[in-house]
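In the part that follows, the structures are each spelled out as structure tokens.
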Structure P
């Protein structure tokens, strides 16, 4: 029986449908050494000042700035050196009145009577007398207590995705563990008799199962946990078996089997196991045949089977859904203007996501395509660092015109 023709919706509408009503999974506590890329489930408020005390930003001499008045290379000021304080050493509580200084190392606590530190390069010392070759001002080279982080300050917020600096901040607060949202477990199903897995004999008419491994890598990039269920052969029974097995996980992704072909069973099986299908097709190229549905809180993505279509569909739809499931407050890849180095023509029907390479020239971002744009040419994704986005109503982008590009290798950024 011929399958019914369906209406494709815009990528923007598809994103809205996918993201609406997604709520974060539960939270868990992990060691901060495992926290990179995870999403905070609660605010982090500092219970200390960092640094905890005024300390020297330089190796040099702690002193009163007024003691250096008039100092220069030709007329140095001399001060008596009252001792030395090292990083990690005790605070110096001796006399630092006018005419006196103390030798100090970077990170050492600044004596209460000192209001400046003069770097050692502007001095010369002999027999506990230091010659000062320039004036200094109050506050010079002193890192104040709490100037990095103040007691009671909220330094990280619920929904933040932890980066290396964030992990360092947690360590500086003596936080050995951190509360994060649980990472989604994601099932992957490849479909089709034409798919051969790694290590298997490649029979005539077959291709390697690249999609499963591309998706595993993308899923791990966002700190979710991939599970490859296997290849569903071109029968309703096998496709149904794989989907039922995958349904125990938080997110299910299949590749292939979503077009109008005789053996494209994904949508039929999703209906059969009572998955509510909310999207049947998306008006984009590549990636038009794309199905999305829900069963309770579980998300089902039926992605197209061509390798580039699979990857772009993941970037545009699955990636933000995973981030939203993990409670991320920021889920958008940056989109910036760029000067197009070549003419691009297209039919004014669908939004096109064209593989591109951007670079800087004369202070401006320029972009060129990565060559042939067939949806099976995965090499073009390897060579791309962005996607050139041409709206549905555009038929031509002239050389030298400004186009929007989405930076695919860049972290997510706030987007108003």
Structure Q
């Protein structure tokens, strides 16, 4: 059992209070997002020293602008990983949705909202197909989604045809990602601070709710001091980001979509029966089945949700880039999506993690990418560094898992 808890069952005579908690902090098995936040601060410090423009209002606003679509897709990856599954088609699905959106908007002159809706529905259909195929025929999701990655990439090329690149001009579509609160919205600065407050309060509510539920169930839980530390650090980072982005154009609308999705899916996973079923299936599918949980239904629905998020992320990326082309959703996007989920603290083995890890992980990955771009590092170096960061995150997760097992958790 973890010692970093407010648990009356602790042995008599064990040191208690804040000082004892501080001494035990760095030996605690599960520190949540604290290591990731510390790593993010270190990354920002290094890049700021290497290039004084890294933490400038202009670049930090660009960083928020660039990471939103990655974060949205990473939320879907977190849901899949919670099941103990993997989705290798997320990048291809995002690209296909962007292609469908562009063709509908530009070639068929469909209204912007209709094009966006159809693009998301394409993602839902793909998720349904892949989820059904995985559960019905008992094929590993790795194989099914690998086939999907190849197939949906071909579908994107077919949809685009000989056009290659389609430039987006619809104001609604472009505004999904390209609206900045300070520059484009009345009272945008106040709205930005309100969004930041909602983000921090939503995170705090989620973590304390989780603690209360685990305590009432007789499970191990984090101490109040640990949660307060996490929330304070997050609040400091959010406040710093808002102060700097407000010195430029303000918070981009794409980030507001990401925050709304995080709050929605945190509510689903932490406060609903379906969310508890996701963790149960990911923790032990056979035990969940014996507890009368419809494992097949849970898996299919999660695949649908993840593909819908991938599609919406692809739409946000197309809106940010003002175009969809044959390389949409390709390159290192899949690597960065999986890295975002894992670096943020989601277990590769299922049943452990939070959708908030998508935010932290995406921020880390995009910070590294943005910093390397400022330093003009060549693509081979960028790929190697990103791969090394992912390997380190997976290694840390494996070590943490071994420690949890050794502690009987």
Structure R
């Protein structure tokens, strides 16, 4: 059983302790002490890091036997974790040795601010609106509480304001130890099913909760509590919040973002939403106009390409493909089609628009490829042309790589690795 120094003094940053066990598990070195100020991952709060003699503490584990194991690595600056199953490097630690431990105080105090802030914010929802906190999590950047029901925006604002009132009143936060029987008669915010001696965190005249985590000694140490957002979650609501230093960092990030937006748009901060909405509307209108112009341009380019088509006679094997869904041609020259095979400077949508416009005319087979590489390819044919576009594309992909598919009347693909002219020549040979 490890003596948990943080239970009574969460502000303790350095200590000395005797090594009780040193063992290797899955390539990691675990050191157990007779006492420790390092907090293990537990109850929604992350573990502490720091140093233990010449070693770097990179994880802290709460063991089933009541002890706390410190996962360590050589060097105070840390290092790469050994691969699973590998033997860790030799370290100068043995049972019975006395080591000095030091907590990474910046990380610990951040966790204290978030955890104490969570108690106060949860108590505010409970006291004002009888909304119970189901669970909470202290993350690396954002912390959350999960409420039993959804709160309205006005309720969230009221709870946030009341929580900050408690922070700014700088109320004492006491640590109390009671028996389970004594706890049964106390106004705990959340009932506990644990037996034995219980550790309580008492925010004076506001919240009393059983908790094994580390907390500030006065609510003023929380700094401030800011709700960052919320969403529906498992029939209730998840509230995101930041406290203290995280709240300051979030404000700075928001300030820098707003300042950049104000500078780029030449507006005042409170004009940003309307300006962004106006820009979105203008962009939507520009896209509509661009699409219309592209369609108009495609129609003219399609006329130009169709006029330059070459007349070719299909191979007997090719002319038989796709006939079931082909409208019989009235042309007396059976097997002859007008072929448009060109490399065009356009994207996939442009190639598709051109090919479709040309194939709307009778008697055309269209193969358009991009001038850029890897090559895009689009194949389309008129309703009276007995060529299966997807089969022709399949043969090109088999030769030049890439992927794609389609139907007998239209197919498209990409990733063909060859010069555009080489692909066009191969297609002509197939036809």
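Read-outs throughout are calculated quantities, based only on the coordinates presented, and are distinct from any laboratory measurement. Everything numeric in this text was worked out from a predicted model, so none of it was measured. Cβ atoms are built from the backbone, for glycine too; each structure is taken alone.
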Distance in nm of label points 7 Å out along Cα→Cβ at positions 72 and 248 computed as 3.3: which structure among P, Q, R? R
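Which of the displayed structures (P, Q, R) returns the greatest value of relative contact order in percent (Cα under 8 Å, 6 or more apart) on calculation?
On the way: P: 16; Q: 34; R: 9.
Largest value of relative contact order in percent (Cα under 8 Å, 6 or more apart): Q.
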For which of the structures P, Q, R does the calculation of P(r) over Cα pairs in 10 Å bins from 0, in percent, for residues 48-95 alone return 22, 34, 23, 20, 1? Q
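For distance in nm of label points 7 Å out along Cα→Cβ at positions 240 and 304, which structure out of P, Q, R has the highest calculated value?
Values: P: 2.9; Q: 4.2; R: 5.0.
Structure R comes out on top.
Comparing mean projected area of the Cα convex hull in nm² across structures P, Q, R, which is largest? Don't jump to the answer; show the numbers that get you there.
On the way: P: 28.4; Q: 20.6; R: 33.0.
Going through P, Q, R one by one, mean projected area of the Cα convex hull in nm² peaks for structure R.
Tell me which structure, out of P, Q, R, gives 2.6 once distance in nm of label points 7 Å out along Cα→Cβ at positions 40 and 152 is calculated. Please report the intermediate quantities before stating the final value.
Values: P: 1.9; Q: 2.6; R: 4.6.
Traced to structure Q.
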Work out the source of -11000 here, i.e. which of P, Q, R gives that when helix-only ellipticity at 222 nm (-39500 (n - 2.57) for each DSSP H run of 4 or more, over all residues; to 500) is computed. R
